[in-house]
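Listed below are the structures to be examined.
What follows is calculated from the coordinates using simple rules that are stated; it is not laboratory data. Here the structure is a predicted model, which means the values were calculated and not measured. Cβ atoms are built from the backbone, for glycine too; each structure is taken alone.
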Structure P
């Protein structure tokens, strides 16, 4: 071998190595948990977590507030590593320190700088270095047990700080207890104080083990170290610490959780983590994530598309939390006193934020690729109906939160039932959903209206007048009559679809008629959905777009957006506009006006733009063209939105409220080219087709629910640059409709999409 040939061989070696790496790269490898973490919400970021894990272990740089809290990328210090990042719940912060024990002085006194240069983050794993203490930290978890691995690099005394009484996220901790069981064991509990959204306290139990024996145990109360006469400390504003020998180099910590009992916390650890093999747990977490993410496999497309796609999918499987133990026990907090119950049918019990807007995201994605997850959430809601009398729209700590408005659970159940996802008490589900659709049901609770009987949801007006006016008296947030009217009308239609499936013809007719109530707030004089005063008159201070969080009458949006919120009857909406052409002009005009600054409505100024994809109410708008006879415009605007929200940096990617996977699920649907304007809730559910961003998409179907193994979408052409659909084939036969029946999807097969650079004005019209 001569010297001049060496670079050629090296180049070839590098090239082949890169090819091999590309071929072996798995879906989990594309996930970037740091996307848009500069302005996180408490439950947004959870690195060391399993899918829907009870434990959501990660570093906390900011610990106060439901928003801009948890892990914030631009923050420079770590205050603790806590185990619960959930909807209105938090708990069990731990911090390793060296030198003088300062835990009693609070997290500001014990925080440590860290650098992203020494950080590694992946699904199920987080690693960083605490500069102040010269400690390497690694985190991973099972579903219910957090596993910490510390390497101490100096010769000072080592401590583990359990600041159980600290203010963490949403509100103060009412009470906590920590007890030393042995030199390697702690147990205890924290009582999270009630919040504006979660009206009752919640008790969280924990059981902890260390891999080495502690030399000392101590505690503090109200900022002062306390001389303990027993092996425990309890009360308000208390915490505890373990001290270890200065010569100790490596230490591991396991923390198991339970919302029902200390015995169940121990049982969760015994069942899930009876060893100290950190590498094994990390590997198993990675494998579980990869199995879940591999339900949808994509080929072709740019690196950035892959990263955003699988990060979106990761979010869709992350934010909502399992809260039941390995034996199925969960906390029921709907009655006068909390009690433990057993979850139904072998499914986990879940804690989650509202389904508000999920008909355009999670409902469609989960029912396609994760039907067992949908079954589990349906079981949770039916259990809560049997326990507390209402199907929830966002439970926390075993209780109702009345988050947002309406009854969005009905679209979730409709999408499930009409796709055959029904491993729960269907009779009870319908009974609860029907109850919610009248006075006294959950619709009657305005946002966070916890008193009984509720009134702020305006169902008395809706039943009597066919719309909800402005100015409803009493407590509760989001008392926005125009939004309520539109959402109730859609929810009535969803309930009618379930009634039809169950053979309840009278209910079907009744709710279908009531689903037309959206017409009652259409004002032909303004050409918009227009809120009405208590006396029935149109509000005078009306504008379709305003520079605010929400416009009067509209929940976190404005009339420009909510005017199109008739997902169940687009032909009827077009009639109000005076026909299809007028409607298309108005809708397309909204997108053209919004195009100058897609992100104008981001950062919670949701009423400030004509289109807003940073929040739920408008996230079906780009697909409306499919049903209005202009699918090429859906193809155009879906891609524009996809690009506007396609960043993969810590400072962009969602630009709004990524509510526990909703925006991630929406991103997945846009990327694979399937979407359903009516939320896939129809008695005969369909998807509508747009252009995928990948050359090939394979959805692996669950054989327990659907007869086929997979459904494949293949693109002929270059979807990144050739945006417009020219023709389609379904299983080798020409397919001219923009609608794709779900019945054809679940039977498997292939959809072939041919694309080009210019619109085809004939296809799909």
Structure Q
């Protein structure tokens, strides 16, 4: 009988093997879904960006979001994460008199990979293939109709010149910044000219101004046009050099394969194993978005800096910009500290150079291609410096970094969205330890305050307290004891706006009186900016990442802290969604008053670790990841500003998170994967093994780190800096004893 059973089982196995085709094993980039989040919950969607990691050249289909049934031409470069394309390319078949600067296409069969784009233009019957390199790219355009074939190239504000099969030009951006183009077609056109009033003028080869446009005509037959181009922020000649350096042949498929390898090298630094393919897609898509900014704008050893309007030698160190630090300091930079220290070091070097080039020696707060826009509040570049140094990075001038951080906080105004020098508000903060608030209806008289963004006094007071704690850390590393003590004292300034009766951070006027009456959900006008910033008081109640221990103390102890923390996730909106989001459109992804869609909330679910309830952190993290981050078109709950939110997903899915950048520590959460393997920048391996991990088994039962029992919900960077192994035994019910000893909570700032 057993022999018969074995025969039948063998025959069945043979049948299955013969009928099942070979399936190629997926690589990390194969899991990336650029469409995830392309339909927004309320504000800005994610953009399906085609680029190489941290590369100067980025593109995405130019449309409001995925629901749009038209794309606006084909992009050549996007100069900002949320900007439209600087140049536009429109393949077109039709009569000459119907030419126009940009063609809107209906489309179908779109395929987007991080390294490749393909789309079919319905009405034009044209197949498009695209692949990028770092500073250049290729298009392959298959015109299927026997009709006049044109290629239209447009600069929205600049100049374009056509010469036989080459097109060059520039687009004028803000702050005297230009982006340059050099483009070649493989085939020679039959005629060329500039487009004026929708007419082709073959007598001219150059045009300037708005919608500066040239066109190339290739005859009246179906054909394939291959195009290669380079871009530059230095000159047209440099754009040509970039193209020739990176594009030796017209072969879009080979370029895509090369790009795929680059992405696999980057994403492959972290290997995750899971039976759930969707979870791997969410992870690798999130990791891919962590590489969207900042961008390396060094070109053959030189770069154009919008911070002084000059071209500089880079000295062998890549220059990076376009980094929205208010978002990315929280987790994107700490992730790079682990897996790409060279880039992180060069980013910090770039910050210091920006400060020097701007002339005032103020650390940038929101560096973009066109310079420092000074958006948002606080000066969190200091956190990136403190974090990098605390975790062992040494390839930058710490003394100079400290100087520009200090000047950025002391000499530039703390008023949000402003690059003006310090004024009355700043003098008041230095004397009284808080930013004063205006009473409802009180007129603003401080000139450096932005008319829409307001003072944001609580957000700025809390954010600056944290920044000053980071300064104190750097000062201590440099042996500046007086400075270290001074800024440590300043780091407690959040206490000055704490209302012990309500246990919220509550705005005070210049006389030291709390603003009354006050609603912690809705006071503060649009985006609560008159007192907070995009989020209300319930979110900013927890914005003391450097000193959670003291926050617990001023709330009256762990029991009250936990009660308040739980209530954040339970407190009703207080209005209908229409009314709530009309006032607080950034405060989305709600679980009670917690906002999964805005960065100041990201650390909040980890705060249970500080109060002896790590099992609640484990529960919250798993729930939030499952609720708000999904492998679908609405799978991102809010604005993904180039890696800030995605780094939260990447870290939290692995099972740990840097609650306090500047502190060489990580909080433990609840890993989504049974196995994670991270290749650190030094080549060492850090592994996370979650035994019995599943949707149900989300609670840590016991743990070991590097073979030793771990009974605390955090670990030090030094524990893993040279590789390590974290082993977590998971179960379906909370082990409320694990990590609960209040003697073993994550560290907070030193006591005064």
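Table for the structure above
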read-out: Structure with the greatest value (metric FRET efficiency 1/(1 + (r/R0)^6) of positions 333 and 669 (r between Cβ atoms, R0 = 41 Å, to 0.05), set P, Q); value: Q
read-out: Which of P, Q leads on distance in nm of label points 7 Å out along Cα→Cβ at positions 77 and 725, largest value; value: P
read-out: Distance in nm of label points 7 Å out along Cα→Cβ at positions 69 and 621 - structure with the largest value, from P, Q; value: Q
read-out: Among P, Q, which structure scores highest (criterion: mean projected area of the Cα convex hull in nm², for residues 101-204 alone); value: P
